[in-house]
Structure I
Amino acid sequence: MISSIFLLTLLALFLNCVNAAVKPLIKESFLEPQWLSLPPTPTLPGNPTGKSVLINGADIWYAEFGNVHSKEVPVLLLHGGLGNSDYYGSLIPLISRERRIIAMDTRGHGRSTMDERKLTFELYASDATGLLKHLDIQKAAFVGWSHAGVGTIAAMMGPKTSSFVERAFLYGAYSNVKANSETYTDEAIFKKFYYRAISEYKRYQPDGDLEGFITALITLDSSLPLYTASDLAKIKLGNKVTICFGEHDEAIKHSEFENLSKMIVGSKKVIIKNASHFGIIQNPEAVAKELNIALSEK
């Protein structure tokens, strides 16, 4: 979830200091509530080298954890906009070790490249299912945070992708661009995240086209998604869809939490206390508890 206005500001900042190191401008307070804090970005367990595979014209990076030979449904972890798989680093050890876990960098993000095609959530869904095809995985539990939550919704609706989604855990997802909060980019936590995200992008893709990447995200976020109730009615997974929000989510209007649960018939609702849109790193223990419950849902 990224504001187009803020990304334009961020793009201007990048163009004005392209050769300068980007430093966080927001200082943390030791007294701030958990939901206002932005903990350090975790590292993936074992700091894996990972692998890349060409999918839809992009080199998609991924790493695997847990029991590769498990008979349980594999878990596919999909991160939010401007982020990368590292943000799941604290969550992965808390998921059942008897499961096969795959963490994937979205195209253009982290260690994954992007081509010239326009970003869409349907393309994100196609990339994710393309990776599953490559790994010879027929079905997986999709865990989608923010942007990837929308991509997971797209996967559940798509005629060529829905069969790959055995269940879904959506954190901070949304169905319509109008569900964006108008004021969240004023929050210090988001400003800190954006500066951090630029630094992480430059670390993983020192020769990458940051300007082109941000421009592509601006185009995506200014127009999509535009899903309707009739679109979401195509999702038939019932209680195998969990809609999870942070109690203090500052990026998505809280009304979307209720709207999504009504439009995805039979879905479950979960609130993570004392967490915001960044609950994945603010309180991974609480998120993992709910995720493990969702994974065991019959």
Structure II
Amino acid sequence: MTTSRARTIPMISPRRVAVYAALTLFSLLFLLPFVWQLGTSLKTPAEIATGTFNLFPAEPQWENYAEVFRRAPIATWFFNSAFIAIVGTLGATLTSAFCAYGFAVLHARGSRLAFGMVLLTILVPYQVLIIPEYIVWAKLGLINTPLPILLPWFLGGGAFNIFLLRQFMLGLPRDMVDAARVDGANELHIFVRIILPMCAPALAIVAVFHFIYMWNDFLRPLLYLPDPSAMTLPVGLSGFVNKFARQWHLLLAGSVIALAPLLVIFALAQRVIARGISIAGVRR
């Protein structure tokens, strides 16, 4: 004897339809500038000069990208940006995790006051520190090297990164830390073997956001890396405005090259970022 079960189709509420329609509309609006940028980078100068609004060219001109690489050392600038962004991200993520561990887990005397002073540094604009920093690095003979850009991120990792990781660590269960201390584990062992694995979502957020910041950083590379062979991609692309004046297809092709790594990172890390943001709120 067979029995059939009635299948019920869930009703889709008008409110849900409206929400998804609004999200789709906003997604398309945010995507439109990039689609226009990509399409224009594949057009001919004559096609751009017509003034008609067409997102995609009649015939894609992929040689525009080859032309950009021929006219400028894009590969060198790309490597410089990647090196600075990767090393700076590793340094900032690791050292900010160390500082956050001290503020969230160790509870030393005066740690709250010290943490408040760290947060106050967010209010100090970098422009205030440009001249004294440049004098120090120039006297050390480090101009035209990436060290003035990288070394500060190995000395604390930034106030915002420390704040984010500290708030995440405050929400972690203390039982495992206390049990490890009872078993004789030192603080470094607890930090590496227990805290860091549990903080993986927050560390991913810090790493992704800091990589984007380092990749897009313009002022520091402009000050400390004046040599064309040491320039980063944002600084090198800024010279396109004069070098490729009115050659919008080449300007936008260079911009797409600079933007591509960030899109890849977001596409690969979006789930980790969403999960980390959902559980890394202010706990205390």
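Nothing in this text is a laboratory measurement; each read-out follows from the coordinates by a stated rule. The model shown is predicted, which means the values in this text are computed figures rather than measured ones. Cβ atoms are built from the backbone, for glycine too; each structure is taken alone.
If we compute distance in nm of label points 7 Å out along Cα→Cβ at positions 157 and 213 for structures I, II, which one ends up with the highest value?
If we compare distance in nm of label points 7 Å out along Cα→Cβ at positions 157 and 213 over I, II, the biggest value is for I.
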Original post:
If we compute mean count of other Cβ atoms within 10 Å over residues 173-180 for structures I, II, which one ends up with the highest value?
Top reply: I
Subject >> Structures I, II, by relative contact order in percent (Cα under 8 Å, 6 or more apart): label with the highest value >> reply: II
Subject >> Identity of the structure behind 39, 26, 18 (criterion: Cα extents along the principal axes in Å, for residues 53-148 alone, calculated), options I, II >> reply: I
**OP:** Rank structures I, II by distance in nm of label points 7 Å out along Cα→Cβ at positions 45 and 269 and report only the one at the top, that is, the highest.
**Re:** II
Subject >> Structure from which 15.5 was derived, mean count of other Cβ atoms within 10 Å over residues 141-148, options I, II >> reply: II
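Which one of I, II has distance in nm of label points 7 Å out along Cα→Cβ at positions 125 and 165, as calculated from the coordinates, equal to 2.9?
II
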Subject >> If helix-only ellipticity at 222 nm (-39500 (n - 2.57) for each DSSP H run of 4 or more, over all residues; to 500) is computed and equals -10000, the structure in I, II >> reply: I
**OP:** Using the calculated result 19.0 for Kirkwood radius over Cα pairs in Å, pick out the matching structure from I, II.
**Re:** I
